[in-house]
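Input: structures, listed below.
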Structure I
């Protein structure tokens with residue numbers, strides 16, 4: 001029986017920025033919804049927080065990952081650039097490779113979980 005809910009990777013760059021599951025999810029949702037506001041709202045994130053993360057993603061690399069269109073008659077919107085699509089694809093591929101490479105170790109870890117263990121946060125809720 002597996003006790004692992006999910007695994008993620010986070011890449012910490014030397015300059016102090018990170019690329020992890022939150023930013024990857026935001027990129028996916030921007031591609032899906034065509035809007036930074038709608039992408040953030042779909043996961044309960046404020047527009048300001050979504051915009052700040054999108055801006056950080058755009059400034060992290062030499063090329064922007066997200067393209068935006070200003071509002072007007074046809075309305076505004078956002079989408080992934082070619083680079084953003086490639087970035088997301090490579091991040092998801094790294095996740096899959098990491099999971100496949102660590103499958104045996106994750107199963108071992110999962111089997112070693114003490115089912116009687118209750119984390120402090122859950123103890124405080126009772």
Structure II
């Protein structure tokens with residue numbers, strides 16, 4: 001998102017963004033799909049295609065990016081196994097952790113609520 005904000009009038013390929021992040025372009029394309037569904041970026045296919053911001057970086061809060069990127073998941077996540085329902089700890093652990101994880105997510109969102117993508121981009 002920062003790369004797109006820095007070069008707001010250009011279309012960028014997933015390979016270009018991946019090169020900046022030094023990660024596989026497939027990972028970038030997965031995030032692009034999420035951000036496009038969330039309305040933050042737009043895409044164009046073809047030789048001169050790629051992605052760019054769907055709106056001005058001054059209008060995009062970092063908290064919005066965070067919420068769209070994390071989706072329905074918590075930042076800290078959950079274990080995928082089912083705890084033992086007969087254990088007094090196991091049968092309650094997910095509920096107790098959910099409260100903590102929601103609190104962490106909320107704190108991050110609150111911290112990011114007063115920063116735009118533009119203000120973040122301007123640090124570079």
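Just so you know, all these numbers are worked out from the coordinates, no wet-lab data involved. This is a predicted model, so every value here is computed, not measured. Cβ atoms are built from the backbone, for glycine too; each structure is taken alone.
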Notebook entry, point to check: Given a computed value of 29 for relative contact order in percent (Cα under 8 Å, 6 or more apart), which structure among I, II does it belong to?
Noted result: II
Notebook entry, point to check: For structures I, II, which has the highest computed value of distance in nm of label points 7 Å out along Cα→Cβ at positions 37 and 53?
Noted result: II
Check: Taking distance in nm of label points 7 Å out along Cα→Cβ at positions 13 and 85 for each of I, II, which is largest?
Finding: II
Note to self: As an exercise: P(r) over Cα pairs in 10 Å bins from 0, in percent, calculated from one structure in I, II, equals 11, 32, 27, 21, 7, 1. Which structure is it?
What the structure shows: I
Margin query: Going by mean count of other Cβ atoms within 10 Å over residues 45-52, which of structures I, II comes out largest?
Written below: I
Check: Given that distance in nm of label points 7 Å out along Cα→Cβ at positions 21 and 93, derived from a single structure, equals 2.2, which label among I, II identifies that structure?
Finding: I
Checklist line | Which entry (I, II) yields the derived value 0.70 for FRET efficiency 1/(1 + (r/R0)^6) of positions 29 and 109 (r between Cβ atoms, R0 = 30 Å, to 0.05) | finding: II
Checklist line | Structure with the greatest value (metric distance in nm of label points 7 Å out along Cα→Cβ at positions 69 and 101, set I, II) | finding: I
